[in-house]
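The next part holds the structures, each set out as structure tokens.
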Structure P
Amino acid sequence: MGFETIIYEKRAPIAFVTLNRPEKLNALSQQLQAEVREALEDAGWADDAIRVIVLKANGRAFSAGFDLSGGGGPSNAHTIRRSFMQGKGFSASAWWEVFWGNPKPIIAQVHGFCIAGGCATASFCDLRVASEDALFGAPEIRTGGPYVPAIWPWLVGAGKARELLYTGNLIDAQEAHRLGMVNHVVPREQLDQAVQKLALTISKVPGPTVEYSKKLVNMAYEQVGMRQVIERSLELEANAMASPGSSPEIAEYNRLVSEQGLNAALSWNAARFAEEDAWFRAARKRT
């Protein structure tokens, strides 16, 4: 397998899939998605020696989300977002399915930014182990997103899911752990060891037992409509993407991108939330 955007290693009983676009904060390009999917399919279905899969990343972040770059301004970004829903095997539901339907448990090893589509990807994994510097959330909704991580209500509850989706606020690793989004939080220097210990523990349980346990948990969530919600979320995102200039905030953001560049637009948008963000940061420190 000749991969360019990931590193795929099999050290039985564990397979390691490493996102390897550090200069892009491991943004999820279509090529990277295709390569991750190929690796997950190989480890999950083609190699009986593999019992557990670890998804990790090089550089200073797990992932900053789906890669919407490529020039052409904001309209091009909207076109690319639509392609994730309509493209050949690259829809959000197809991306979710390769994690959800994989017979092997997948552990997300998270450090740094884990936001937008990167946060969704980690959420699709069976388990998540984070370093203390990890940050989770969907900040892109502040620029007109939208972000529809349909799995969040099941992970963190309806109230917190609403807050994250209505505000674009980020949460740190400890808050994510308290909410149940993350299974373990460890110092950065212990992250590799913690993930491998967890993976080795799982690997010592009989393989069919783990596979059937995963199917059972999946079935419980599908009985309450998770699959239908994932599919419906794509329709909602398509509707939102059909009118990217439908609010004055989105219109101004897009104008700044076109006339002054992305950095100017991001700075303008960050200034709008500066007071509230500072208050929430101080509140987290007090607690």
Structure Q
Amino acid sequence: MELTKKFVEKLSVEQVKIELLNTAYGNNETFLARLDPRTLFIWYIYFGIAPWFIHHVGILIGLFAFMVITTFMSKVTPLVIIILCLGLLGQGGYLLIASWFFGGDITVIIPLLILTLKLSIISLASITVFCSMDPEKLSNGLLKIGVPGQVSFSIAYGYRMLPSLLEEYHHVFLSFRLRGKAPEKHGILYWRTITYFAKIAVLSFYPLLLSTAKRARTTVEALETKGSFYAFTRPEVKRIKLAHLTFKKKDYFFLVISAVYVFVVNMLALLF
């Protein structure tokens, strides 16, 4: 009962919001967070794409071990890891059941495990990169590599708005519960209660969408009034804004270490 109570406390909306804020803003002191965002983009281009074209199990295991190390270095919150594990288990289980339903046998497990390993590498690489950059750093990095200002601003704005949207969704959900009536009997396997909460969860999205659209319009009008979009079309303003982004020794060191590790893993896999 004590373990169940602690687990329920971790699933509270307030705790989820704290975890999201820690993911977006709480990793500024790690080694990866002090790197230039372009370094992380270059690193991610390989580890986010290359696993799809690698079929050697030994190389994939080596890359997975490296991703576990970098994820640990980026101090990812437990909530993100739990969501990742649930997603991988759900994806793998769904494909396994579908393959058996259409005439597959036990031999399909090995290819599914290899696919899950590839997805794990790519997912951990994504977590490592995007948990090591706060919204401002991510936006500046995208601007530096030539992404349009509206796109980079939208990504940073989405980061900042996510905790607020989660809290507002919780308020809408509670308002539906206050105005509604819960089932008096739970039914077999609590199906009545589950259906009731599932219906409320879906209905709560409609007021949230309307509120988000209204808030986004208000934000855009406020930004236009202050002239924030002036920087998107003025190279001199962008140059001043992004002057602090420079490659340093630690950026080259991280890229060289990653390249050497990949080279060693490939050589060991080919030799043994």
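Quick look at the values:
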{"item": "Test item: helix-only ellipticity at 222 nm (-39500 (n - 2.57) for each DSSP H run of 4 or more, over all residues; to 500) calculated as -16500, pick one of P, Q", "result": "P"}
{"item": "Parent structure of the calculated result 20.5, given that mean count of other Cβ atoms within 10 Å over residues 170-177 is the read-out and P, Q the choices", "result": "P"}
{"item": "Structure (P, Q) behind the derived value 27 of relative contact order in percent (Cα under 8 Å, 6 or more apart)", "result": "Q"}
{"item": "Given -0.33, -0.77, -0.91, -1.22 for log10 I(q)/I(0) by the Debye sum over Cα atoms at q = 0.08, 0.12, 0.13, 0.15 Å⁻¹, calculated: source structure among P, Q", "result": "P"}
{"item": "Rg and Dmax of the Cα atoms in Å, for residues 66-153 alone from the coordinates reads 17.4, 51; which among P, Q", "result": "Q"}
{"item": "Comparison of P, Q - label where Rg/Rh (Cα atoms, Kirkwood Rh), for residues 98-201 alone is highest", "result": "Q"}
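Every read-out reported here was derived from the displayed coordinates using simple, explicitly stated rules and does not represent laboratory data. Note that the structure is predicted; figures quoted are calculated from it, not measured. Cβ atoms are built from the backbone, for glycine too; each structure is taken alone.
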